[in-house]
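So, here's a batch of structures to check.
Please treat every number below as a calculation from the coordinates, not as lab data. Everything quoted here is computed from the prediction, not taken from an experiment. Cβ atoms are built from the backbone, for glycine too; each structure is taken alone.
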Structure I
Amino acid sequence: MERLSIFDIFKIGVGPSSSHTLGPWKAAFEFARSLQNKNIDTVEINLYGSLSKTGKGHATDIAVQLGLAGFRPETIDTEQIADIVFKIRADEQITINEQIIHFLPNQHILFHPNAHAGHPNTLILKAFKDENLVLATTYFSVGGGFIQEEGTSLANKAAIKLPFPIDKGADLLAYTKREKVSISDIVLQNELHFRPKKEIEGRIAHIFNTMLSCTFKGCYTDGILPGGLNVRRRAKALHGKLLVGEFLTTKTWLAAIKKSTADFNTINKWISCFALAVNEENAALGRVVTSPTNGAAGVIPAVLLYFLCFCENNGMRDIQRFLFTAGEIGCLFKKGATISAAVGGCQAEIGVSSAMAAGGLTEVLGGSPEQVLMAAEIAMEHHLGLTCDPIGGLVQIPCIERNAMGAMKAITASNLALYGNPENSVVKFDTVVKTMWDTAQDMNEKYKETSEGGLAFNLSVILPEC
């Protein structure tokens, strides 16, 4: 199997969707790079399957324009996205590698509802000169912001030699038992094969600070989310009932939360507030961390902030251990199943993020490696079969609330594992990974991010077209 770093799972990007926004954005960026030193006068973007059916709701059309224009999701000023896209449309041109070409989004971005044989999320980008094809490339957006060019192989990633190659949960447990260390210790040793320790620590800090900034911003922003469903943000109102006053920095904000009332009901509300804040930002094309996807980006920040605010902890050291563990669990689901809702439904997004958060929390709360995977298994077990049916093709209903529910399930799963005996567990982690994949393959296509089933279908007759 391919050898993955946790930084393949945790990527900084722009909402609302990792597979429908971040993936196509990266594909368009790569395509633009391949056009360097080529004389062109037209480009065409063809979107197939799920990318077509929910593309506008997921801002796929916006993402590909930004990618072609050379903007990176990690660094773009998200406040300028609307202006950039407006200018491209108004000027009827786009600049690719300093070459200005004629471009009409409504004419040059084509939505094909039929599926492509390669993957449910397929885009084909073409460049022309005097109506002659210069270059055509097919990309698959395979979930979590990962893209794969048609005809390429994962052999190079599979050939990477790690000190502790991990394909299944059983491998991870065997290493921890043999080395007498924790899961996060094993993961760190593998990460050191990819990059130096100082860089690892810097990346972890950047990921955490991005999560924190996103949550903070979401807690202080209200209004109506874009897209036409008229969904009102709720995090700010909930936050205002939990904490009085405004705080200028995330540091003072966290300190105030830690001093706030810590009864069960209040903590429960804080967890929901954190999750809602992140995914409201995601829905508004804000900057988030894929965890493992954009649509599920609120679960891990909510659980991690719950731990930092209401549990005894060692600060950044525990943040590292949490993310090492959670990231490796995400890697295992990507290898053994999927993290794409277009392939596996929402169990592949919220289900995986809940399992990741449950495992990470159990690690930092002192659980054994066996309890960590037990927690991850419990969390996924109770997301099996969860469908993806976004209303209007938007990552809003039921997606935003599902992050709060996924966070709650993660904490419950961790508690059950910490006070349970893994030896008595009937269902093992690797079994639930396989079961999730089996369920994904059996799931009706209309429940895989098409907006053609479930809530999306039943509400389509009473809601205005988005």
Structure II
Amino acid sequence: MNSSRSTLRLALAAATLFAAAAAFAQAPQLPPPETTDPVALGIMQGFPPAPDKTVRLASVLKYPNARWALHHMREIGPTATVWRGAGAASALPAAPRALDGIEFDDAEGRRVSIADWQRSTYSDGLIVLHKGKVVYEQLYAGMLAREPHALWSLSKSFTGLLAAALIAEGRIDPQALVSTYLPELKETAWGDATVQQTLDMTTGVQYTEDFRDPSSGISQYLFAAGLVPAPANYAGPRTIPEFLKPVKKQGEHGEGFVYKTVDTEVIGWLMSRVTGKSFAALLSERIWSRIGAQEDAYAWVDSTGTQLASVGLNATLRDLARVGEMLRLNGRYNGQQVVPAAAIADIRKGADPEKFKAANMPMRAGYSYHNHFWIPHDAAGTFEMKGLFGQQVHINPAAGLVIVKLSSHPVGDTRFTHTLDRKAFAAIAAAVSHPGKAAP
């Protein structure tokens, strides 16, 4: 009997990981977005909800449950509050523009409207700021303005932003070895890696970000983080620190960019060691309470309270717009310098695009990855924060533009919609900068 139960639990865990893998596949056919609306489907409605409409941790990554789960993560598992502070919310003045009908050419040359783009990419919310004013705002899939949405890997950019600020203040030396700050990691992959190599994900680490393989690094990470229930007979690490300590070096540091969630968790641990404060406390003290956030944010925690610095953050659409505007204004917002201007300048300069080629992302040719931000190195000087299932903060300094898009796309990898998203961002930039001019 016990053997049967263990087999069942293992099968359930494997099924959850398979769902995560499917979310990364180049899906040949996607469900019509209107058929996945959690309100129309009755997901988590009723007291109690029907068994087949109930979302539990094991089904968070399964579709269409994700359309409800991504803005209700606090109801599913343990989290820590990122306090907004005691001050009043900062103003977001409005200057509405009709953007739904703006059209642009997709990759195949078909005309697509901004409304069509939002629908086809399973948007949960979109907000556009032009020179600090809200020109467009829309919510979908039953999401409320006050509900924080899961940011997944967009969280990494917040970790990089905090680290860049501590570097600008002289509290962290980017060229120092990680083990200088975290001697516990001296015998690991990061023992001879610098802080900057870890921030730019150019470390040589024996780790794979393959959701299709239950034995891969990312699968083990999800078990340790508590985001995917581990099977009863699972003997691996069950907390983030336990997960990081056995990771070994593979290859040489500094040779090329390879996307690795584990690097961000190392940076999160390092910042907490330097400051004596948790990720959520740092984010509250240094950003959320200073930008005049309207709502608390929150971060997912593992079974011992370690706050996930790589994929755990949840925040509202409007508060993310405030963050984006602060970044556009070189760290200044709400009447104060929130983040040192030097930190923003360092982020925007990017890293070496030649090293980015190692990641094999042809749709992002010319990009670099620096301090956990995506840098296109384009004429407009745009820079981006990105996360699983279509979470995006797009900053266009030349156009005075900030776009925040929260989504629950069935395909997790943001590369799936990257080209279309960039074309939509450019069309919005053209529309707000040159009213009446047709988009390309």
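Consider the structures I, II: one of them gives 3.4 for distance in nm of label points 7 Å out along Cα→Cβ at positions 73 and 161 as calculated from the coordinates. Say which.
Matching structure: I.
Looking at distance in nm of label points 7 Å out along Cα→Cβ at positions 129 and 329, point out which structure of I, II has the largest value. List each step's numbers first, then the result.
Details: I: 5.2; II: 0.7.
Answer by largest value of distance in nm of label points 7 Å out along Cα→Cβ at positions 129 and 329: I.
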Legend entry - Identity of the structure behind 0.90 (criterion: FRET efficiency 1/(1 + (r/R0)^6) of positions 81 and 385 (r between Cβ atoms, R0 = 30 Å, to 0.05), calculated), options I, II: II
Inset, instruction - State the single structure among I, II that was used to calculate helix-only ellipticity at 222 nm (-39500 (n - 2.57) for each DSSP H run of 4 or more, over all residues; to 500), giving -15500. - result: I
Legend entry - Source structure (of I, II) for mean projected area of the Cα convex hull in nm², for residues 145-256 alone, computed value 9.3: II
Inset, instruction - Give the label, chosen from I, II, of the structure having the highest value of relative contact order in percent (Cα under 8 Å, 6 or more apart). - result: II
